[in-house]
1. Given a computed value of 15 for relative contact order in percent (Cα under 8 Å, 6 or more apart), which structure among 1, 2 does it belong to?
2. Check the numbers for mean count of other Cβ atoms within 10 Å over residues 78-85 across 1, 2 and tell me which is largest.
3. With FRET efficiency 1/(1 + (r/R0)^6) of positions 102 and 198 (r between Cβ atoms, R0 = 25 Å, to 0.05) coming out at 0.85, pick the structure among 1, 2 it was computed from.
4. Kindly point out which one of 1, 2 the value -11500 was derived from, the read-out being helix-only ellipticity at 222 nm (-39500 (n - 2.57) for each DSSP H run of 4 or more, over all residues; to 500).
5. Given structures 1, 2, which gives the highest value for FRET efficiency 1/(1 + (r/R0)^6) of positions 30 and 126 (r between Cβ atoms, R0 = 30 Å, to 0.05)?
6. Given structures 1, 2, which gives the highest value for Rg/Rh (Cα atoms, Kirkwood Rh)?
7. Check the numbers for mean count of other Cβ atoms within 10 Å over residues 110-117 across 1, 2 and tell me which is largest.
8. Among 1, 2, considering only mean count of other Cβ atoms within 10 Å over residues 206-213, which has the greatest calculated value?
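Only the coordinates and a few stated rules stand behind these numbers; no lab work does. Note that the coordinates shown come from a computational prediction; the quantities given were computed from them, not determined experimentally. Cβ atoms are built from the backbone, for glycine too; each structure is taken alone.
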Structure 1
Amino acid sequence: MNLILDGKYASQTLLSRQKIPTTPSPQIVFILVGNHPASLSYISIKQKACQQQAIRSRIVRLEEHTSLKHLTEEIKKLNNDPDVDGILVQLPLPAHIPMQPVIETINPKKDVDCLHPFNLGRLTLGDTTGLLPCTPSGILELLNFYEIDAYQKEICILGRSSIVGRPLSILVSLKSTLDATVTLCHQGTKNLFEYTKKADILVAAMGKPHFIKKEHIKEGAVVIDVGINREGDRLVGDIDFSSVKQKAKAITPVPGGVGPMTVYALLQNALKAHKQIIENS
């Protein structure tokens with residue numbers, strides 16, 4: 001029987017095993033610009049997870065027309081607040097606000113989303129002791145939880161975003177993690193399915209619903225679906241789940257697969273940031 005990699009179960013089990021420091025507990029501040037319904041939903045999920053783990057959280061809400069200057073000033077206030085351990089700017093931002101200067105304003109020690117060049121640079125150099133990108137880290141934790149033999153395997157990643165694809169390719173290739181051989185595919189990749197069919201582990205993070213069918217994967221592959229696409233009132237992934245699960249050794253569902261593990265990794269970053277701030281105070 002094929003294994004369903006249940007991220008919700010895995011994250012809840014892992015969270016039940018850890019102790020949250022008190023006096024004071026860690027605090028994450030979410031910054032929301034505008035009223036994007038999906039962003040509101042994502043923050044609500046993250047806040048609920050924080051509450052269940054006795055991690056403090058609050059939202060700084062800014063108007064849709066907020067300027068880059070105003071937003072960065074708000075971030076600087078949080079940088080200087082010793083009671084704030086983590087800062088997360090919910091993406092996407094309104095079209096008139098460029099993302100990179102916003103991310104670079106966040107104190108790298110409080111960058112719990114791990115998007116700052118300093119933190120990504122550390123990862124590139126092979127240092128995994130700092131804050132780690134949430135979705136890539138969550139995927140690694142999910143593989144570990146289900147004891148998937150991923151060491152020195154061939155991993156194909158579809159999508160090269162700075163949030164998932166690129167940092168994941170670095171993380172899993174490190175000798176200290178999976179020592180994997182990684183193929184990073186994208187919209188410019190020719191003969192794409194030649195690579196997906198060879199992969200022991202296939203990670204889809206493209207944003208194309210049902211893109212990968214069973215004929216596109218290797219028999220017995222492990223398939224990780226990062227895609228979140230809306231079809232009517234349903235959320236579906238980049239993997240055609242019903243067909244691929246017949247051929248895959250293990251597969252993540254959408255929703256309930258990678259998403260909860262991403263939130264789990266966010267909480268781990270908050271704890272790590274809290275500990276480092278206390279140690280350096």
Structure 2
Amino acid sequence: MGWFTKIEKTDAKQESKEEIWTQCPSCKAHIHNEEWEKNLKVCDRCNYHDRMTWQERADVMFDPKTFKELNPKVTFSDPLKFSDAKGSYAEKAVETRQKTGLNESVVTGEGKIDGIKAVAAIMDFRFLGGSLASGTGEKILLAALYALKHKRPYIIVSASGGARMHEGIVSLMQMPKTCAALALLREAKLPYISIMTDPTTGGVSASFAMVGDIHIAEPKALIGFAGRRVIEETIKQKLPDDFQTAEYLLDHGFVDLIVPRKEMKATLHKILTYCGCK
């Protein structure tokens with residue numbers, strides 16, 4: 001046998017190399033996965049609040065095992081039979097559904113926040129960028145009607161890039177549709193709390209995210225309508241560095257509170273208690 005012949009053991013166990021570190025998307029610090037999850041995906045170096053799945057947010061906001069999903073079968077529609085160079089919208093949506101286990105970009109349900117019953121719609125950015133479409137609007141509407149029927153407060157957690165243009169005008173019609181549903185809650189004097197996370201932009205920020213009785217934002221969340229570059233090119237001016245951040249909106253009266261993730265449940269309980277909810 002030659003000197004440089006390499007003997008490979010075919011029965012040797014192949015050890016999988018699992019990543020044990022998470023890199024903060026903001027400050028690029030490396031954080032141990034256990035620490036990252038324990039801290040609710042918040043960087044303890046720069047306080048960056050990373051995106052969460054709907055389930056993770058439900059676990060943070062509601063008492064254990066109390067959140068029950070509503071209307072889980074409502075899903076997307078394809079009225080335009082939309083297709084582009086990357087394929088059809090229907091195929092993309094089905095692929096996303098298989099990958100995430102979600103039927104739409106929002107999950108609605110009812111649960112308890114320190115014993116107080118509340119209805120919630122929690123958006124999930126993993127489903128086509130959390131975009132607002134016919135299925136999204138329908139679920140938000142049905143959850144609002146459920147809250148109206150059962151006299152419950154309503155909470156929407158936004159995480160979206162805006163309207164889903166694959167559905168054209170049908171998508172845009174969800175903006176007035178959801179706002180009309182929320183107006184019914186206001187007439188019934190039922191509180192609606194809007195929680196804006198990173199990002200809350202486009203048609204979502206221009207509709208239900210900004211018509212709450214109380215507006216809450218997570219620290220440093222991107223909140224706005226059009227992008228920075230589009231606005232600067234339109235008005236021919238340089239925008240402030242903190243433009244469209246939660247902190248900027250708080251200073252200018254668009255947001256009532258900025259609440260760290262760990263304090264969200266306690267804050268919601270205080271607000272609901274003040275509103276007389278039980």
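1. Values: 1: 21; 2: 15.
The structure behind it is 2.
2. On the way: 1: 15.4; 2: 11.9.
Largest value of mean count of other Cβ atoms within 10 Å over residues 78-85: 1.
3. Values: 1: 0.05; 2: 0.85.
The read-out was computed on structure 2.
4. Values: 1: -11500; 2: -9000.
Considering all the candidates, the number was obtained from 1.
5. Working: 1: 0.50; 2: 0.80.
Evaluating FRET efficiency 1/(1 + (r/R0)^6) of positions 30 and 126 (r between Cβ atoms, R0 = 30 Å, to 0.05) on every structure, the highest lands on 2.
6. Values: 1: 0.96; 2: 1.06.
Result for Rg/Rh (Cα atoms, Kirkwood Rh) over 1, 2: largest is 2.
7. With respect to mean count of other Cβ atoms within 10 Å over residues 110-117, the highest-scoring structure among 1, 2 is 1.
8. Going through 1, 2 one by one, mean count of other Cβ atoms within 10 Å over residues 206-213 is largest in 2.
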